[in-house]
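Some structures are shown below for you to check.
Just so you know, all these numbers are worked out from the coordinates, no wet-lab data involved. The shown structure was predicted, so the numbers you read here are calculated from the model rather than taken from an experiment. Cβ atoms are built from the backbone, for glycine too; each structure is taken alone.
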Structure I
Amino acid sequence: MKEKGRKVKEKVEEKVERRTIAVLVDNESGVLARVIGLFSGRGYNIDSLTVAEVDPKEQLSRITITTSGTPMILEQIKAQLDRLVPIHKVSDLTEGPHVARELALIKVTGTGEQRVESLRIADIFRARVVDSALDSFVFEMTGTTEKLNAFISLMEPLGLADVSRTGVVAIARGAGSL
């Protein structure tokens, strides 16, 4: 379609994607605040965030961030992360084969048939009972975010009382490293 000799550009709507990004940083105070500041200052959302020291000798930590956005926004996030001074390496783990897991502790309260049903479902999902009382269980479960969400949804009508989740941790498959 032409308008006075000029082509009218079609607005292309880009699909929102979810990405898991691993960032190797110096283990020093203020680094996490800088990374989070990059996200909040530009209005980007962090869906999940985990941090742990991975090399005590070199004093390096790994930050694993799960975020979502259009491909253009995600590329901007990676480029801006790569420019921060205490960052050694940025890897988008979703660009290749990787393993991603999350840990959750799920407390379910109830008695009688609800209690029995929560144990049946936990067995199907391979959740472990790590605490038991006469009126509650605490289940420990690892898996994909989707698996944990499904388990939690099934526990809601049975007496879901509390949930504590670690956030996603991920690593590339194969011989390479971050």
Structure II
Amino acid sequence: MNKTLKLLIISDVFLWSGLGLISPILAIFIKDNLIGGTIAAAGIASAIYLITHATLQIIFAKVFNPKDRLWMLLLGTFLIILVPIGYLFSTNVWHLFLTQLMYGVGAGFAFPSWSSLFTSNLEKGKRGFQWAIYSSSVSFGMAITAYIGAQMVNIFNFKIVFIFSGIISLIGLLILFLLEKKELMKKI
């Protein structure tokens, strides 16, 4: 597996493991800690993220040139790592909705560019296996941090979990800066 694939996988393990800390507790946080917070608000928040992400990734993938994928990945990942900070400072559901909108915009930039970079670096004859390594690595990371995040809320509070989530996700962003631009451009 080449260096670019390894860095993309390691970056996503940190990014999604950081966000995995939040996954089992977010609906409870929304319902119990935000003004106007309900389970329905949690559903609306998820819908805002998913609709924004789904719409923008198609637009961004069409509008931007493949040579733009590195800055798109960095910008999108940066917006995604701001999500736990948005939760940290949310006191009202509309704060949450704005955070989810930002999450969707970040994902709209990051997902098509990440997928393009990853796909263009897959090794012939090993593509399925390399996708499986990626998927399993991220899933294991999120599984571990989902459990840890729930336990951390029991022991500490939501704010601590959001801070740790942001820190772990930030490591994922920093790893992306190790990607070599000339190596990425050769694959276009």
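Taking 12.2 as the value of mean count of other Cβ atoms within 10 Å over residues 36-43 derived from one of the structures shown (I, II), identify that structure.
That value comes from structure I.
Looking just at percent of Cα pairs over 29 Å apart, which of the labels I, II belongs to the structure with the highest value?
I
Have a look at I, II and say which one yields 2, 12, 14, 16, 19, 16, 11, 6, 3, 1, 0 for P(r) over Cα pairs in 5 Å bins from 0, in percent, for residues 60-163 alone, as calculated.
Computing P(r) over Cα pairs in 5 Å bins from 0, in percent, for residues 60-163 alone on every structure in I, II gives 2, 12, 14, 16, 19, 16, 11, 6, 3, 1, 0 only for II.
Of structures I, II, which gives 4.0 when distance in nm of label points 7 Å out along Cα→Cβ at positions 124 and 148 is computed from the coordinates?
Corresponding structure: II.
Taking distance in nm of label points 7 Å out along Cα→Cβ at positions 100 and 140 for each of I, II, which is largest?
II
For helix-only ellipticity at 222 nm (-39500 (n - 2.57) for each DSSP H run of 4 or more, over all residues; to 500), the calculated result is -27000, so let me know which of I, II that is.
II
Can you tell which of I, II yields 25 when relative contact order in percent (Cα under 8 Å, 6 or more apart) is derived from it?
I
Can you tell which of I, II yields 10.4 when mean count of other Cβ atoms within 10 Å over residues 52-59 is derived from it?
Value 10.4 for mean count of other Cβ atoms within 10 Å over residues 52-59 corresponds to I out of I, II.
Tell me which structure, out of I, II, gives 58 once percent of Cα pairs over 14 Å apart, for residues 28-67 alone is calculated.
The structure behind it is II.
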